[in-house]
Structure I
Amino acid sequence: MYLQYFNMKEMPFALLPDTNFFFESDSYKEALNVLLIAIRSGEGFVKVTGEVGTGKTMLCRKLLNCLEDDYVTVFIPNPFLTPNLLRMALADELEIGYNEDMSNEVTSYRLMSDITERLMEHNRNGKQVVVCLDEVQAMPVETLEALRLFSNIETEKSKLLQIVLFGQPELDERLNQKCNRQLKQRISFSYRLKPVDRSCISGYINHRLHIAGYSGGELFTAKAIDRIHRSSMGVPRLVNTLCNKSLILAFGQGSNDIKHEHVRQAIADSDEDMVDKSGRGRLITAITALLVAATSLSVWALV
């Protein structure tokens, strides 16, 4: 809606893990470096946790992109898997065929055997296999145990499979349970992803605007950015939501920059836990007024 008005080629604050928009704040850069060092060191399990909306999936996809040339990478986004479905998912990603009509016991044995052989094959070819799993805090206990058993696949000198776990802070609570103590002991590197701090929030917003094609001056005023950071607490998903709504409001009002008032109205139009609710509904009013104005303009142009 506002792309042409602000001379952009794509949405700058879409809630998608598009790695073209990856911003190397201190926390993201440190997290990525920890992951790369751990994987290149041949560690078995690595864990990254972070609150909802802090960009774990974005970081995961960025990591996979960084590893493309030197590693065989697997991404499993769905945590709601039984142990056998987990093995099947890994087999699918490693292009291993299997007979689904066999019993679970037979399928499990054959899958583990075939997976091990495929991992050995990649090892002989100088390739390391890295598996990234998202939302692991929701994975069943039995599946977590099956995941741990994968770490037993190794040679005398190296692990044949490296596993990176991404999850919300609840994952740490799960790992502290007695039934998961063996898996917890296997995790050699851990990192807690932090929100974007105030010193980086301007860079984060301007980076996304630049990638989206914006080439003008400072679009968000300093006061607007301050309010965005306070309201979002630096959580990227909330920052994106507020920035997107603020752009819509500014466009609807014919403003050339994003002011504190636009952000305040965007906050008021958002969920209750994002701050105060004053001005709720003004975004809808602004969009309605914009559509009416656009219709009037079209009618005038035809006269």
Structure II
Amino acid sequence: MPRIFFEKQSYTCQGNESVLDCLTSHGVPIPSSCRSGICQTCLMRAVEGEVPLAAQQGLKETLRVQNYFLACVCKPTNDLKVALPDAEVGARTRVTVLAKEVLGGNITRLRLGCTLPLDYRPGQFVQLHRDDGLVRSYSIASLPQLEEPLELHIRRLPEGRMSGWIHDILKTGDTLEISGPTGQGFYLPGQPDQGLLLIGTGSGLAPLWGIARDALEQGHTGPIHLYHGSRDASGLYLINELLELAEQYPNLSYTPCLSGPNIPKGFAAGRAEQVAFSHLPKLTGWRVFLCGHPTMVATTRKKAFLTGASMKDIYADPFVIAADSIKPAA
């Protein structure tokens, strides 16, 4: 009979028992609700061992490739070592600031060197740990296959304790710690001709910059439309780099959007999501990535679904500012 290894303990599955039933019958508290594979409350990750395909039905493909599964319907046929979602995010890696550059729009680009190899995908995020215990989360903009340093874009927020410190005090050569990565908003190959729609505001460009370049590096041939929005031009950045990338790759379209008055030549008038939907009124079969202001992400997610995109193909990453943490954070 298969064994389940969880938090340094092992448990034997009896008969046709699911992973959830096995663990809870031994007094292990695992979040659950419907117990029928619908609500996804019992989501877990297989650290070692093969997960039955039936236990991954209904999950986003980005979850499947990371070996996530639904414990309530997972009836293993072999030993499994399992963990709760993000259980290993607490493991920290020491990093060194290799470069610090102001990009515009109150954005600072940090390039970090890791003491240990970091397995990540562009579009995921890491937690940045200051030595006094302050922690914030930032999206990853770099591409590991190009051996680029880990790249983060940090927007300075009014009275932001971490962002202000990064902008004013942190310097090249300093060290700090990161944990992660985590997050499901990243590019996956397999449908090279699928349309990709990327919409971001503020530093929400960071994951989109990584995702778009990752798709192109992996040979994506379908249309890629990237919209980055701000009230005025000072809130946008990497404009020249994106225009050059679009010139290099004919299937990439980049549109800088401004919602304020006095729109300069070369910029689209309106909020990024409004401009995007005016260009792409039907999204059936498209994959959608949304990053930035929570209200924009929430409303655009709904609109993308109503215009044809499947929920499993919509990746929403709201940048929520909270008292103790921000995902991704200030």
Structure III
Amino acid sequence: MNTTVRFHSYGGPEVLEVENDAEVGPPGAGQVRLRHQAIGVNFIDTLFRQGVFPVPLPSVPGVEGVGVMEAVGAEVSGFKEGQRVAYYLAPGSYTQSRLIDASALVQVPDDLTAEQIAAVLTKGLTAWAGLNGYHVLQPGQTILVQGASSGVGNLLARWAKALGATVIGTAGSAEKRAALAGAIDHVLASDAPDLGAQVRSLAPAGVDVVYEFVGKATFDASLAAVKDGGTVVSIGAASGAPQIDKAAVASRNLTMVGGPMAPHLSGRVERAATDVFAALKSGIFGEVSVTRYALRDAARAHLDMAERKKAGALVLVP
């Protein structure tokens, strides 16, 4: 049997059900059958589960996984049976084994574990897109990362620092702020009532770029912190989508950037993945902490994410 996690209706973590399916059949043309070793848990998984991004029901959550190819279908080149590979943004990962288009697969280094890869691939590619696509970061720029302790925010903040930016990051708890101390230039409380003023005291002219992972709760501070003519990159909105005063944005000549990651990776996935793995191995990301859950405990992982109980990456192990 093949253990799979599904949701048949939208809602909280409790809608995730563990089901036993028949074994996965042979791959079709252009497909491989992949047996997962590790499955990444990402914030977007919870948005699909809640129906923020509607999907056909019932649905298998998850967009990221690492595993070994058990079978390779016709018209697949560049991969072979027994090879370990990974993928990102291919829905349906919360299962032991699956069929997947070979076009979604990414080559992975032999000297990283499956859990390490699942912990950073999608998050790292999103960070890469933030620094090379949504906005092309320049050495010497000053940036504000709202939610710098989040999965993507942490990687992006550390990477930006390594690329020569001055990095101001925010986090919600003292514990999370302590984890960032020393890794970036300045760490502030994301819920400080005078957050915008605190940022301006560090960057009187305003920051060049704000990377928003929090959304509604911090957006006013982000606008107060960014310089006229600066850029606000909205990659996440953990607290909900903000209300944007378009007239005020236009009057200050601000650039507002957001939307899906995929267009910013188009034609550059191989390069981006190579950069992500190199950054991980060189220590740019620091010590990437991983919290492991059995696949059947996916609901617990989602609950812990919602309650912000865990720092670092959450990974399901079949």
Self-check item: Origin of the value 24, where relative contact order in percent (Cα under 8 Å, 6 or more apart) was derived from one of I, II, III
Solution: I
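Among the shown structures I, II, III, from which was the value 2.8 of distance in nm of label points 7 Å out along Cα→Cβ at positions 81 and 169 calculated?
Values: I: 2.8; II: 3.9; III: 4.5.
Going through each structure in turn, the value belongs to I.
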Practice problem: For structures I, II, III, calculate FRET efficiency 1/(1 + (r/R0)^6) of positions 97 and 257 (r between Cβ atoms, R0 = 35 Å, to 0.05) and state which one comes out highest. | Solution: II
Quiz item: Given that helix-only ellipticity at 222 nm (-39500 (n - 2.57) for each DSSP H run of 4 or more, over all residues; to 500), derived from a single structure, equals -8000, which label among I, II, III identifies that structure?
Solution: III
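Each value in this text was obtained by applying a stated rule to the coordinates, not by laboratory testing. Only a predicted model underlies this, so the values are computations on that prediction, with no experimental measurement involved. Cβ atoms are built from the backbone, for glycine too; each structure is taken alone.
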